[in-house]
Structure 1
Amino acid sequence: MSSRRLRLALARERLIERSGRLRNEAAAQSAVLLPALEAGDRLRDGVQWLRMHPQIVAATLVGLAVVRPRRVWRWGLRAWAGWRVLQQLQQRVAGR
């Protein structure tokens, strides 16, 4: 084997070894993010379930409106105001 090929083979082996170390290091460092990512997955799954079962959400809201109409009205107004604020923020961000 020529010396050039030998140097290239050794460099390749060192790079493969370094790549493995970096991969293991990245996996260990990203383990800290696992709880946050799992929470995000659960939230996404919950939103997906709500979208697939809107009748349950509607029945719950109607039930609450019957049992506690004043509280539902108050929270409904708060939710509507919050939604409007979000819409205005999105318009301002998009305008810039």
Structure 2
Amino acid sequence: MTSYRQELEKYRDIDEDKILQELSAEELEQLDTELLEMDPENVLLPAGLRQRDQTQKSPTGPLDREALLQHLEKQALEAKEREDLVPFTGEKK
């Protein structure tokens, strides 16, 4: 009779990547569907597993980092800052 620990020992060296590579497209889709049922509020899950992959679109074009930074700076300068509800006076309590 084997102990519980010995029973679990045989699963220690399983190569998960190899198993995933051997799955068909249908089996991967089924696995994805089952992963959807996972709890998104579970903090023990890595963030990438809490929500299903929604990046099916192809890229719209090449990334131009400088143009993106210029656009973000321009947008930040043009955005109107909101008023503070309690004005800052600088005094200490």
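Just so it is clear, none of the values below were taken in a lab; they were calculated from the coordinates. As the structure is a prediction and not an experimental result, all values here were calculated from the model. Cβ atoms are built from the backbone, for glycine too; each structure is taken alone.
Suppose mean count of other Cβ atoms within 10 Å over residues 58-65 works out to 11.8; of 1, 2, which structure was it derived from? The read-out comes from structure 1.
Here helix-only ellipticity at 222 nm (-39500 (n - 2.57) for each DSSP H run of 4 or more, over all residues; to 500) was derived from just one of the structures 1, 2, and that gives -32000; the source is 1. Taking mean projected area of the Cα convex hull in nm² as the criterion, the top-ranked structure out of 1, 2 is 2, with the highest value. Between structures 1, 2, the greatest calculated value of distance in nm of label points 7 Å out along Cα→Cβ at positions 66 and 82 is seen in 2.
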